[in-house]
Structure P
Amino acid sequence: MRAEKQFLTNEYVARLNGSPFFIVVGYQGLKVSHLTELRKRLTVAGAEVHVVKNTVFRVAAKEAGLADLNGSLTGQLAVVTGKKDISAAAKALKNFAAEFDKLKLKFGYLNSQRLDDKSILALADLPSLDVLRAKLLGLFNAPATKLATLINTPATQLAQVIKAKAEKAE
């Protein structure tokens with residue numbers, strides 16, 4: 001393998017190992033301006049997209065310890081990686097694909113588990129990680145709030161009865 005290709009392969013191996021997920025998309029027919037818009041949207045979502053040669057990516061995936069991708073890598077492909085939430089990246093891709101019909105979700109990997117296009121779309125429909133954390137915190141906080149309300153209720157009712165008696169006596 002030539003030195004340039006080896007350098008690119010090593011770079012993609014580092015990206016694949018440094019990211020908990022990657023999503024492969026077909027971008028055939030997209031204009032450069034559309035691809036630039038996709039890059040901007042993915043940057044906001046904490047991800048990035050890179051156009052990759054199929055042969056280089058196939059070797060990089062094999063070196064990163066992924067299953068053989070020979071049949072999956074056809075056409076013009078780009079790889080989306082990120083260090084944050086796959087849901088945000090998948091949502092950005094889904095919205096972009098709805099606007100521009102040319103972008104096609106192929107497959108992806110999340111923590112060494114292969115995802116098909118339907119799984120990626122299902123991940124896009126999930127709320128963001130911050131929203132899920134807030135809901136979980138709310139669930140943990142609810143029993144304590146109810147307990148505090150129950151403890152304060154008799155004292156509050158007693159104070160209301162005393163206040164009513166005082167107002168009636170005046």
Structure Q
Amino acid sequence: MVALSQFWIKPRRPQRGPIVGSSLIEVLMAMGILAVVLPLIFAVLARASQSYAEAQAETRCLSILPACMNEIEAAQQGTTRYLPALPCGVLFPAPGTILALAFARDGRLLGCVAPAAYLAGTRRLADEPIRYLASLHTEPAPAQPNMPTMLHLRITLEYPPAAPMAKRRHLDFHTCIP
């Protein structure tokens with residue numbers, strides 16, 4: 001006969017081994033590293049989005065600048081869609097006023113922006129979202145012998161349009177017009 005004591009299994013005691021877990025020093029080091037790295041990651045992401053917006057603006061200026069020039073030329077000929085009449089050789093905009101055009105994401109001209117909306121920032125014009133603003137400014141160009149009187153034209157491409165004027169990023173383009 002088999003004794004019952006042969007089938008009785010005694011529970012084993014756990015053996016002493018390495019301690020599982022993290023020490024307080026390791027936890028503090030990990031938190032310190034995260035405290036330094038996370039703000040750096042967010043700063044890199046913010047700068048990347050600014051670079052993306054700048055690249056888009058520089059790309060769109062290839063269609064926005066000719067549209068501005070065409071609108072100025074049409075205003076000088078009296079056939080403009082959005083700008084007031086601009087006689088050749090006369091400075092514009094008048095002192096104390098603002099002359100700005102709104103453009104869509106694809107560079108399409110949407111229309112002229114009211115001065116109050118330009119200063120405060122605007123998102124839409126005629127139920128279309130605005131992506132860029134182009135402000136127009138002239139000043140007398142230096143006189144050249146045997147040349148007609150010219151105006152120095154500055155077109156400032158500004159974005160984002162919803163931000164107040166002082167907080168927008170901008171690209172300036174210069175040329176001369178009669």
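No value in this document is a laboratory result; all are computed from the given coordinates. Because the structure is predicted, anything quoted here is derived from the model rather than measured. Cβ atoms are built from the backbone, for glycine too; each structure is taken alone.
Could you tell me which structure in P, Q was used to calculate distance in nm of label points 7 Å out along Cα→Cβ at positions 26 and 82 as 2.3? Traced to structure P. When helix-only ellipticity at 222 nm (-39500 (n - 2.57) for each DSSP H run of 4 or more, over all residues; to 500) is computed for each of P, Q, the one that comes out at -20500 is P. Of the structures labelled P, Q, one was used to calculate distance in nm of label points 7 Å out along Cα→Cβ at positions 42 and 74, giving 4.6. Name it. Computed on structure Q. Here the criterion is relative contact order in percent (Cα under 8 Å, 6 or more apart), and among P, Q the highest value is seen for P. A value of 1.57 for Rg/Rh (Cα atoms, Kirkwood Rh), calculated from one of P, Q, originates in structure Q. Here distance in nm of label points 7 Å out along Cα→Cβ at positions 50 and 162 has been calculated and equals 2.0, so which of P, Q was it run on? The value was obtained from structure Q.
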